[in-house]
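**Student:** Alright, structures below, take your time with them.
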Structure I
Amino acid sequence: MADTFTQIYIQVVFAVQNRNATIHKSWEEELYKYITGIVQNKGQKMLAINGTSNHIHFFIGIKPTCCLSDLVREVKKSSDAMVKEKRFTPFKFNWQKGFGAFSYSHSQLGNVIRYIENQKEHHKKKTFKEEYLDFLKAFEIEFKDEYLFQWLED
């Protein structure tokens, strides 16, 4: 075969440290544009990005040569620095360690994009913790409760 042909779609989810509600409506769009720029500069395709005051989701088409952990590390490091440099919040801002990554088929693109676009509405009914646990269970990802969300008691 002369070339490599793939369709790899990944939804990435990560939270503000301690799940603090520090992402404000007044600057979240700039944050999303900045993150989109990082993803695109790394040669990947941003399909959707959105979130709430305490976490974000982004959905990408990813090339097989991309190391997802390296990409997410760069997104978090650079966007964290941008938030601090622009002094968007008077509160301490850091992303929480770790992330969730969930893969989808081409037939699911529309549903995942709509889901991400409707994050604020969705979270009027479900907390981030409930949502994240639902993802882990739906994708049959093993986890230990004592290591999940260890920074805050609910």
Structure II
Amino acid sequence: MLTSPEVNAELIADGVHVEEGAMKLLLLAKDGAHVTLVSDGLSATGMPDGKYTLGGFEVTVSGGVCRNAEGILAGSTLTLDRALRNIVALGASLPDAVRMLTLNPASLLGIEFKKGSLRVGADADILLLDRSLHLTGVWARGVRLN
């Protein structure tokens, strides 16, 4: 995967699923066009630590990390704005990091002319971030939601 330029890598950039050093290696081996940030977020995303049900199984979120009864990772509570902050903190440029969250997944799904970029004819889905990359505004199809 690291040496194949045609392979796109998906990354859960939470520092739990993939260790920081491995994420840095991936960023060095792949350019911004070949990494897609994903969340693997489950229903407990955004919720406080505690016990939750995932597909009929009980999972525990502690310190933002979700594990099953055997202690095995059972998903993520990562939000994509946090993934963006994490990947930029590891050294990715902001334009590359935004591409990893927007255009890359849309292109993989074949919907890059409607989603993943701002262009004539696209859906005008926009997130506004402050200087510290925290979410401050959301628009879906050009309509402000908050």
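**Student:** Out of I, II, which structure matches 24, 20, 15 when semi-axes √(5λ) of the Cα gyration tensor in Å is calculated?
**Tutor:** Of the structures listed, the value fits I.
**Student:** As an exercise: distance in nm of label points 7 Å out along Cα→Cβ at positions 65 and 97, calculated from one structure in I, II, equals 2.2. Which structure is it?
**Tutor:** Traced to structure II.
**Student:** If helix-only ellipticity at 222 nm (-39500 (n - 2.57) for each DSSP H run of 4 or more, over all residues; to 500) is calculated from each of I, II, which structure is the one that comes out at -12000?
**Tutor:** It was calculated from structure I.
**Student:** Given 17 as the derived value for relative contact order in percent (Cα under 8 Å, 6 or more apart), which of the supplied structures I, II does it correspond to?
**Tutor:** Label of the originating structure: II.
**Student:** Could you tell me which structure in I, II was used to calculate FRET efficiency 1/(1 + (r/R0)^6) of positions 25 and 49 (r between Cβ atoms, R0 = 25 Å, to 0.05) as 0.25?
**Tutor:** Answer for the origin of the read-out: II.
We did not get these values from a lab; they are worked out from the coordinates using the rules stated. The structure displayed is predicted, hence computed values, not measured ones. Cβ atoms are built from the backbone, for glycine too; each structure is taken alone.
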